[in-house]
Structure I
Amino acid sequence: MEQTRVAILAIVVENPAYAEQLNQILHQYRQYIIGRMGIPYEKRGISLISVAVDAPTGIISAMSGKIGMLDGITAKAVYSKL
């Protein structure tokens, strides 16, 4: 069995037109998601989302990469040392 890592994906949504595609990607990886929190920041017209995951490194990278390829959405992963 491949070892997993715990990480947080920090997602900034600047273009809400791609929110549905973002949710489809998150749904695709739902078995790895521990929890998620979204904060709409109406003053700036953006949303901030944090997604806690427990998955193999390659899966986390793939998820972050797919999300980051959406227009107007940025994603970065921060890994625990566990």
Structure II
Amino acid sequence: MIRVSATEFGKEVGRYQDAALNQPVIVTRNGRDRTVVISADEYRRLKRRDREVLALEDFSDADIDAVRRSAPSPASEEFNREVER
């Protein structure tokens, strides 16, 4: 993964667009990650996956067992007030 400042990205847009065909390019501003440039193919792949719906039969027995054994984080307790009336 490549990390580049917004200033440098602006000077070399074509170079970083080409690089993004093979790996994500993180563009920073004031030292913080701000945006990520990825290829159009990778974007489409992610969008397809975002809309993927899995049925129970798509899960292995180990997946189902892991879900059964899972417990919510104690931090999630604060959201109980949203469903209490």
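Which of I, II yields -11000 for helix-only ellipticity at 222 nm (-39500 (n - 2.57) for each DSSP H run of 4 or more, over all residues; to 500), as computed?
Of the options listed, only II reproduces it.
Quick check: 20 is what I get for relative contact order in percent (Cα under 8 Å, 6 or more apart), calculated from one of I, II. Which structure matches? Only one of I, II returns 20 for relative contact order in percent (Cα under 8 Å, 6 or more apart), namely II.
Have a look at I, II and say which one yields 1.00 for FRET efficiency 1/(1 + (r/R0)^6) of positions 9 and 65 (r between Cβ atoms, R0 = 35 Å, to 0.05), as calculated. Answer by label: I. If distance in nm of label points 7 Å out along Cα→Cβ at positions 49 and 73 comes out at 0.5 when worked out from the coordinates, which of I, II was used? Considering all the candidates, the number was obtained from I. Of the structures labelled I, II, which one yields 12.5, 46 when Rg and Dmax of the Cα atoms in Å is computed from its coordinates? Of the options listed, only I reproduces it.
All of the numbers you see were taken from the coordinates with simple rules; none came from a lab. Keep in mind that this is a model prediction, so the values were computed, not measured. Cβ atoms are built from the backbone, for glycine too; each structure is taken alone.
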